[in-house]
Structure 1
Amino acid sequence: MIARTPAAPYYAVIFSSLRTEGDQGYSEAASRMLALAREQPGFLGVESAREDGLGITVSYWESEAAIVAWKQQAEHSAVREQGRATWYSAFQTRVCKVERAYTFNAT
């Protein structure tokens with residue numbers, strides 16, 4: 001599903017990752033992190049796709065301060081460390097300011 005975001009400007013965090021083999025609790029942790037992110041002040045939405053081990057998740061935020069608060073959230077920090085140790089062989093995080101956004105919806 002495409003996230004519904006407000007009029008720009010807002011921020012996007014792009015998390016690209018390569019997974020290790022097996023689930024090892026990943027699915028449960030990912031579901032919990034999504035639920036927790038939705039509770040965070042400034043969270044606007046998320047989009048995610050995964051194929052052949054490559055995953056791309058884009059989360060949208062009102063401000064850079066909201067992104068920093070999410071990064072510092074204790075449970076998120078612990079799961080992030082588990083990701084480094086168990087679930088990911090590589091990842092990259094990019095933080096971007098969305099200046100413009102365009103929408104098309106045929107339905």
Structure 2
Amino acid sequence: MAEAKYFDLLITDNDLTLDVGGIPERCQDRDSIAQDLQHMIRKSGLLVELVANRDEGKKAENLVKLTLEVDNDERIVPGSCVITEVELGRFFLQADTVEFGKINMTMETT
């Protein structure tokens with residue numbers, strides 16, 4: 001198996017994921033990129049604004065901003081990110097990584 005290019009500590013439910021021995025687990029490559037994107041989106045505050053704002057124009061603007069933020073990541077193929085609202089407060093993100101295939105993830109504001 002090839003050595004990972006990108007890796008990080010795995011975060012689940014806003015906490016480190018530990019193995020049975022209490023050692024933090026790692027994620028790599030596509031999973032690491034997806035986790036980084038989740039953290040970037042959370043820090044941006046734009047996801048919360050999407051739900052808090054009832055103005056459809058402002059919601060659309062924030063979706064574009066989020067999409068551009070993801071597309072600006074050098075590990076993502078520019079123009080490949082698509083974010084759709086599947087229900088109130090829940091969004092689905094699809095993007096192509098440059099080296100590791102597609103990322104598909106659900107994002108929630110809670």
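Values in this text are rule-based calculations from the coordinates and carry no lab data. Just so you know, these numbers come straight off a predicted model, no measurement behind them. Cβ atoms are built from the backbone, for glycine too; each structure is taken alone.
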Practice task
For relative contact order in percent (Cα under 8 Å, 6 or more apart), find whichever of 1, 2 sits highest and give me its label.
Solution key: 1
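Have a look at 1, 2 and say which one yields 12.4, 38 for Rg and Dmax of the Cα atoms in Å, for residues 9-64 alone, as calculated. Display every interim value, and only then the final one.
Details: 1: 12.4, 38; 2: 15.5, 50.
Computing Rg and Dmax of the Cα atoms in Å, for residues 9-64 alone on every structure in 1, 2 gives 12.4, 38 only for 1.
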Exercise for the section: Figure out for me which of the structures 1, 2 the number 61 belongs to, where volume of the Cα convex hull per residue in Å³, for residues 57-96 alone was derived from the coordinates. Expected result: 2
Problem - Entry that produces 2.6 once distance in nm of label points 7 Å out along Cα→Cβ at positions 33 and 49 is calculated, selected from 1, 2 - result: 2
Exercise for the section: Kindly point out which one of 1, 2 the value -11000 was derived from, the read-out being helix-only ellipticity at 222 nm (-39500 (n - 2.57) for each DSSP H run of 4 or more, over all residues; to 500). Expected result: 2
